[in-house]
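Please treat every number below as a calculation from the coordinates, not as lab data. Only a predicted model underlies this, so the values are computations on that prediction, with no experimental measurement involved. Cβ atoms are built from the backbone, for glycine too; each structure is taken alone.
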Structure P
Amino acid sequence: MKSVLDVLNHHDHPDLYSIAPIATVFEAITLMSELHVGLLPVLQENKLVGVISERDYARKVILKDKSSKTTRVSEIMTREVITVTKSERVDRCVGLMYKHRIRHLIVMEDGTVEGVISIRDLLSEIIDEQSEQISDLVHYIRGET
């Protein structure tokens, strides 16, 4: 089974972006839109203090009739962040996402944020791995090398 490192190496992951807790939610949502991502790590002095997602915005700003231009990221961010290391197996990551009902995991190594992986990244990796296995089996059955 593949690892988070394989996912990070295989899929197109742009530079890691983050946002500060003092930024406005509007700034966070604008950055997410520009980057085409659904979540940003929230860093303070290079330490992970939370994450902000489109779900946080929908549930904690829009539904509560708050202003995204005056609400700070720190007011709505999710503070309890589920993290994994690069050596974590893909299947365990999927299990964590299912158990915690989340769509992203923060990849940490030695206290540093190394990346963000999504359920889409993981499912794509699983599909690619299964396609390779099927192809190998077909070649084996046909006697091809």
Structure Q
Amino acid sequence: MEKKPWTLIAAALVLGTVYVFWFTDLGRARHIQINVSSRPFAPNAAPEDPLPIIFGLDQDWKLTDVRVSPLAEVSNAHPKLSWQLESKAGSAPTRGFAYGDDIPGMQRRGAGSAAVAPLVPGVPYRLDLAAGRARGSVSFTPQAAGEPR
């Protein structure tokens, strides 16, 4: 008679654990939702220059890693990055930023960290973000300032 209560308790614990991990977000990395928009107002831009790219986030995030690379480079072991920012403690909470802007609390990394590589219109790029364990990525293609919308 002593085995029956312990068996029921063990079965309840196993079922409870399975429920928590399968039907809740506990134990899963959160996903950062990213919205990409292009601003058509660029008064000093030449027709072949790319329009400014703005990235909007679904909530305030303390970013730890921001990387932009051409989509063709993403599958390489060491992709050529167009723009990279890193922070060990996380940035100031941010809900959005523009390509190439400095984000408070983050430092530029990589070769040629003093300059941000200009985007090439018509070439697809990928933005990868991290905020602790949370991750997000989005692909985008900049348009030239002279292109009709």
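Odds and ends about this structure:
- Parent structure of the calculated result -12500, given that helix-only ellipticity at 222 nm (-39500 (n - 2.57) for each DSSP H run of 4 or more, over all residues; to 500) is the read-out and P, Q the choices: P
- Answer label among P, Q for the case where distance in nm of label points 7 Å out along Cα→Cβ at positions 80 and 96, calculated from the coordinates, equals 1.5: P
- Structure (P, Q) behind the derived value 1.22 of Rg/Rh (Cα atoms, Kirkwood Rh): Q
- Which of P, Q leads on distance in nm of label points 7 Å out along Cα→Cβ at positions 16 and 56, largest value: Q
- Ranking P, Q by distance in nm of label points 7 Å out along Cα→Cβ at positions 104 and 120, the structure that comes out highest: Q
- Structure with the greatest value (metric mean count of other Cβ atoms within 10 Å over residues 72-79, set P, Q): P
- Taking relative contact order in percent (Cα under 8 Å, 6 or more apart) as the criterion, the largest value within structures P, Q is that of Q.
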